[in-house]
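Below you'll find the structures, each written out as structure tokens.
Readers should treat all values here as calculations from the given coordinates under stated rules, not as data from a laboratory. Just so it is clear, the structure is predicted and the values come from calculations on it, not from any experiment. Cβ atoms are built from the backbone, for glycine too; each structure is taken alone.
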Structure I
Amino acid sequence: MSNVIISSATYNFLVQHLVNIEDEKANVINEFYPDETKEKKEFENLMDDYISSIESFLRKASNNNQAEFQLPFITIGSIVEIMEVDSGELSTIQVVSPFFGKTTFDADCASYLSPVGRALLLKKVNDKVNVSTPIGEFTYTVKSIKHASE
């Protein structure tokens, strides 16, 4: 099992983020998906995969007891700089909750349920991201990740 070293601030942020996401998941299901539907199941699967990926990362992580905060991958709330591969165009996007999120940065927003937001979740700097949208296929490279509090 490979060990990843992260700061205490990053570790604490990810633990608190998991608590918040679990609460949001329950609230969204209660408010928007009270009945058993395909959409409810898709939402549950997306959130379960997201949560289990972060939990798995944290199990492998070691705390270096430093205060430096740097997200190792894109989370809900992240502010991400991406470059469209074909055009080289840079965009800054904040991945937000479609239901309860508030943007804290002057950037375009992408709900984590949108094609772009969903594709960006858990990606790292320099990862390539393929996005299928109603207007076509796009490939982006993740250039930077920061949290709105940075």
Structure II
Amino acid sequence: MITTREATPDDAQAMSNLITPILEGWKSARRRDPDHMLANYIQNPDNIRCTVALDDAGRLVGFQSLILPSATNPYNTPEGWGEIGTYVALDAGRGGIGRVLFAASVQAAQAAGITTIEASIGDDNDNGLGFYSAIGFITYATEPGVIRKRFEVE
């Protein structure tokens, strides 16, 4: 059974360990060190919530970040929308972890008064595109290399 909780500074190393092989698979140069996990996901001043998913053994198997980005955010998310990012351990995919994380993020969005959540997904990220479509996100814009999807929070 997967459980979730809000991320804490103690999760930074495990989050770094989880995201590193994902970013390497994407051939991404994005930072992935524990200090970056702490600053960008756990203690980001724009955070609404960063949720971690744990398996029965207590291993961190996923995390999802929901932020209220500033007007100058790198994703050009419309003002007042939430921006979401989801990462699931490569050996734990297709087990419902993303859905469990998303349920926590929707609750956090509702509590924060967010009515729309955006996901910006690489156009070559078939798993990410499939996941966001499966949980109800719809494509509303495309840019070179990126597909932007939105979810209307009820």
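Structure notes:
- Looking at percent of Cα pairs over 28 Å apart for structures I, II, the greatest value goes to I.
- Identity of the structure behind 19 (criterion: relative contact order in percent (Cα under 8 Å, 6 or more apart), calculated), options I, II: II
- Once distance in nm of label points 7 Å out along Cα→Cβ at positions 74 and 138 is evaluated on every structure in I, II, the highest one turns out to be II.
- Computed -8500 for helix-only ellipticity at 222 nm (-39500 (n - 2.57) for each DSSP H run of 4 or more, over all residues; to 500) - originating structure among I, II: II
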